[in-house]
Structure I
Amino acid sequence: MDARKRGIQIFGWLSVIAGYGLALLLIRGIFIGIARGFSGRPQALWIILGYLLFLALAVYLFTVGRRAISISKGNPRPRARFGWGRMLLGALLIFGAATTQFHLLPARVKPLEYENQTQAAAGNVTTIAIYIACVVLILSGVWKGFRRQTSKPDLDS
């Protein structure tokens with residue numbers, strides 16, 4: 001096995017391990033949340049949405065790792081139809097920005113406070129730009145799935 005295939009295989013195994021690790025942390029968080037009780041908390045919906053997003057991230061890392069391992073062995077799996085990575089990244093960034101902007105989840109750190117009106121306006125413009133960029137990311141992932149799949153010409157023949 002050459003160095004390129006070995007690197008792809010190592011990347012695949014690291015991605016699978018990261019997916020499993022994230023899933024185990026997620027399971028631990030769910031059990032702790034159940035033990036402490038979600039029902040009495042007004043943020044339960046946002047916590048469950050965060051868990052679902054991180055479950056999607058764990059599944060995505062696992063599938064990317066499995067695909068990389070199969071590519072390194074010489075039998076690649078078919079490519080994903082939609083841009084799941086783009087859509088997941090956009091959703092995670094929107095979720096993170098929304099939770100910090102609107103204080104949806106209890107935070108252990110002090111929220112960002114602006115010193116004057118100019119800083120507050122610049123912060124709001126930056127937040128809006130992040131939201132727009134994330135929506136564009138999500139839409140580009142969806143667009144990838146609906147656009148016509150063209151087969152690449154075989155250059156070896």
Structure II
Amino acid sequence: MKSNDFKQLEDYHFELLNDATPILDEVKSHTMQARAAMDLDPVDVNTLANEIVDLAILNQRLGDRVARAGELARASENLYKTVREEHKLKLVREDKVAAGVADSAKMKLSQDEFDLYNASVGIYELLQYQRRACDKTVDAIRSKLSFEKSDYKNA
């Protein structure tokens with residue numbers, strides 16, 4: 001992503017959000033199904049076996065979204081910092097505003113870019129968190145399946 005254009009980054013942000021949301025919803029659904037299968041007595045090992053595969057695939061799909069979100073966050077940060085400094089320069093050079101006043105004003109003048117940057121970092125962090133949570137769920141299912149398998153052998 002080489003864009004310093006606000007509109008392009010904003011469009012990419014919403015495209016990524018729209019692309020990632022269904023995957024996040026699927027992760028939640030499969031996690032809930034796995035949790036329900038673990039809580040049954042006896043444990044529903046067939047459902048768990050299926051859910052571990054589904055969650056692993058979804059986790060893999062989250063990986064490229066995390067990478068794209070990181071790219072977007074870095075590009076948005078660059079845009080925000082660039083626009084902020086451009087506002088300061090304009091205020092000092094063209095409007096003859098004191099540098100200290102320009103420092104305060106540049107923040108307000110670049111609020112839209114900051115909001116995009118903040119939202120981009122937010123989706124990046126959310127996707128990273130969900131990917132780690134999905135990993136932990138897969139590990140928990142593996143442990144439960146191993147426990148059930150050893151419990152079955154000992155019965």
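Coordinate-derived values only; no laboratory data. In this text, all values refer to a predicted model and were calculated from it rather than measured experimentally. Cβ atoms are built from the backbone, for glycine too; each structure is taken alone.
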For which of I, II does relative contact order in percent (Cα under 8 Å, 6 or more apart), calculated from the coordinates, equal 32?
-> II
Figure out for me which of the structures I, II the number 1.00 belongs to, where FRET efficiency 1/(1 + (r/R0)^6) of positions 85 and 133 (r between Cβ atoms, R0 = 41 Å, to 0.05) was derived from the coordinates.
-> I
I, II: which one has semi-axes √(5λ) of the Cα gyration tensor in Å, as calculated, at 49, 13, 10?
-> II
The value 0.10 for FRET efficiency 1/(1 + (r/R0)^6) of positions 21 and 125 (r between Cβ atoms, R0 = 25 Å, to 0.05), derived from one of I, II, belongs to structure I
Taking helix-only ellipticity at 222 nm (-39500 (n - 2.57) for each DSSP H run of 4 or more, over all residues; to 500) from the coordinates of each of I, II, which one would give -32500?
-> II
Hey, distance in nm of label points 7 Å out along Cα→Cβ at positions 77 and 141 derived from one of I, II reads 3.3; which structure?
-> II
